[in-house]
Structure I
Amino acid sequence: MVKPSSVLDRVLVLEMVRVTEAAAIACSELIGRGDEKAADAAAVEAMRKAFDELYMDGTVVIGEGERDEAPMLYIGEKVGGAPGKGPKIDIALDPLEGTTITAKAGPNALAVLAAGEAGCLLNAPDVYMDKIAVGPGYPEGIIDLTKSPRENVEAVAKAKGVAPHEIIVCVLDRPRHEKMIAELREVGCGVMLIPDGDVAGVIATTNPETTIDIYMGSGGAPEGVLACAALRCVGGQFKGRLLFRNDDERARARKWGIADLDKIYDLCDLAKGDCIFAATGVTNGSLLGGVKRLPGGRLTTESVVMRASSGTVRWVKGEHRIHGNAD
């Protein structure tokens, strides 16, 4: 049982949806326009402005890069409208998870954030992470990064009471995954390849309607923290291990306090205590519908907000005036 945080109150939980809505609405004008940077910049600017309307003293622990790499929402940046006065909250965010998806009008682009008390979200460096995740209802330890894809599929299939060929694994469609995909297909299970958006891919394991049983493969470490915040709220298991391509990336990890570079992280290592996860769909996807523009200067959004201590999941449908406030 997760103890409720005295810092994260109910009002703040619902206010987080306003933040992701603002980012999704801002970048939705650039869906299918082929400009990844412009879409991301629009989401970043809108999310920062929305944060500054909230009564909190927030710190970005996962953001758009380090201070010298990002104009705003960088790691370590202070956000919120009550610096030094409001509740101290750590923020992990991705204003546009799926910039390429948005530029090409593909599925599963999201505006995403997670929030927790100071120290509850791992300050993950911007490197790759080897990941494996399943939804709720399985025995603890059912997945294991030290085991092969075949062994993990067979373990999940046995626990689910089905044959391995009935399992579906979600994998990012990348050349680095070719060997793993080949092994999975030798097992006979289904492989759902996604172009981007591994936060949505991990969360999809918790929703039976997606038919996805396991998420597997490497993706961004910051996205791993965001996905774990969601799993803390709805259940599931996650294992992650940081992957380093060079000494610069190892040095970056040590800079952010990562001492054991070979550690296999569990769900609660990445997101512990009471935490909030919020997301708004930018384009249509397995988790949420995208922003839709309607006649008469209106648009609609679909969002989800979750809290670990209560296990509450709220699905929020909003209707907004395009030229008015997104509230």
Structure II
Amino acid sequence: MKIVRGIHNIKEINSHSVITIGNFDGIHLGHQELFLNTYQIGQKYKLSTVIILFEPQPLEFLKKNNAPVRITKFREKVKRIAFYNFDKIICIRFNKSFQSLNAEDFIINILINKLHLKFIVLGDDFRFGFQRNGNIDLLKKLGNKYQFQVIKIKPLYKNNTKISSTNIRKALSENNIKLASLFLGRRFSISGKVIHGNAIGKTINYPTANIRLNKNFLLTNGVYAVRIKYDLNKHAIGISNIGIRPSILNTQKNKLLEVYLFNLELDLYGKYIEVFIYKKIRNEKFFVSIKELKKQIFKDVLKVKKYFKIHKS
């Protein structure tokens, strides 16, 4: 799979293609349906398979700090897309130039003339281009003229609710991790590089691995039962605090995810780990002393071990 960054780096390919376009934030079940259909069409007709996505996501460019918080970082998004064995990921920089680009010009100059489009697979709410005038109706009109087919995939529903990135964000903001995971088709997780903390956890016998989070991170601050994946495919169970640590131990206001692993000492600094979130145990609290903090952590650990049915200390 080749990653092409920037519209100016898109070269003419020597075969016809099947393409899907979108933000694909979260890579939820609806996105997976698009990917599967794109892959299957590519296999059936021996076409190049191409996925086009935008970085930053359009609303991040348009609304800046008021944009919806991401479910999936770019690195994680590419990793999950790679599972579908697309020939190319084209990552287009969304900026003023692209925002003002006429949708029809983009379809003709890029999708048809360079990528030799034969099929395009889209969700029913697809829009792009200047004033969002690039839609399925325009594509169908151009498809008749330039001889490509538009495949529209119906939205998926679970629990009578449409599976969408918006509804996943809503579920996570309400701590409904079970529903968000149902929509995602997998356990909700956070990936990131482990950074150095203030090492206070070690001094109270609860050493943690820390990941820096966006200040508007979707889950509310608190303590969670988690499982991590590290070193490609090794797993461990633990407890996590998400928040700013509003106690006497707090030295900065950056939001962190801190993970304490049960019965396991690992040096994870500098490594990428994936943290799977299972259940919220309690909200984040302020502690007036280290003694009170240690007492509460001990209770939290017992709760998480009970949740995971870990009976040994």
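Where a number appears in this text, it was derived from the coordinates with a stated rule and is not lab data. Just so we're clear, the structure is a prediction, and the values are computed from it rather than from any experiment. Cβ atoms are built from the backbone, for glycine too; each structure is taken alone.
Among candidates I, II, the computation of FRET efficiency 1/(1 + (r/R0)^6) of positions 30 and 78 (r between Cβ atoms, R0 = 25 Å, to 0.05) that gave 0.35 used structure I.
The value 5, 24, 29, 20, 13, 7, 2, 0 for P(r) over Cα pairs in 10 Å bins from 0, in percent was derived from one model only; which of I, II is it? Only structure II yields this read-out.
Quick one: relative contact order in percent (Cα under 8 Å, 6 or more apart) came out at 16 when computed from one of I, II, so which one is it?
So the calculation was done on II.
In terms of Cα Rg over 2.2 N^0.38 Å, for residues 150-237 alone, the structure with the greatest value among I, II is II.
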